[in-house]
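Quick heads-up: structures coming right below.
What follows is calculated from the coordinates using simple rules that are stated; it is not laboratory data. Since we're looking at a predicted model, the values are computed, not measured. Cβ atoms are built from the backbone, for glycine too; each structure is taken alone.
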Structure 1
Amino acid sequence: MITRAALELAIAEAVRNSSPECSAFVGVIVERVVPASPGSVNWTVKGIKYGKVERDRCSASVSSCVEASQRDFEVSD
């Protein structure tokens, strides 16, 4: 279990560290949702704050970091 704030920070750090061109990435906004089935993901990304990075170059990093986080984390708040 992880809080939304900690998850948002973890995803943002992972994206920033994924490549030099994403180092200025601002962050994501995570929203808790009702899982579709038991054991399913209980959160989704509500918004992405790219800041001054190029969206096209960093969106793949965002997607892969979110997918990995959805396998590993469940939101507690």
Structure 2
Amino acid sequence: MKLLGNFDVWDGLAELRLPTLVLGGAEDRIVPPENGRRIAGRIPGAERVEIPETGHAFYLEEPEATNAALLDFMDGN
């Protein structure tokens, strides 16, 4: 996975050793949910939460669900 030109973070994801939440909209058309699933699957112990019936701005579309997911994650870590 390349970000900002040739900066490739894909291999480094498997080396992360900290609590990680990958959060996104289940119907995001800009960054497909599959990308978040792949990232979460690459990070050991990562948690993946998809906010149902939301797109790229899931945090604006469903702020209560977004906050609940964040608080649940922080409470568990």
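One of 1, 2 was used to compute relative contact order in percent (Cα under 8 Å, 6 or more apart), and the answer was 29. Which one was it?
2
Compare distance in nm of label points 7 Å out along Cα→Cβ at positions 44 and 68 across structures 1, 2 and report the one with the greatest value.
Largest one: structure 2.
Taking distance in nm of label points 7 Å out along Cα→Cβ at positions 20 and 36 from the coordinates of each of 1, 2, which one would give 4.0?
Answer for the origin of the read-out: 1.
With mean projected area of the Cα convex hull in nm² derived from the coordinates and found to be 4.7, which of 1, 2 does the value describe?
1
A value of -14500 was computed for helix-only ellipticity at 222 nm (-39500 (n - 2.57) for each DSSP H run of 4 or more, over all residues; to 500); which of 1, 2 is the source structure?
Only structure 1 yields this read-out.
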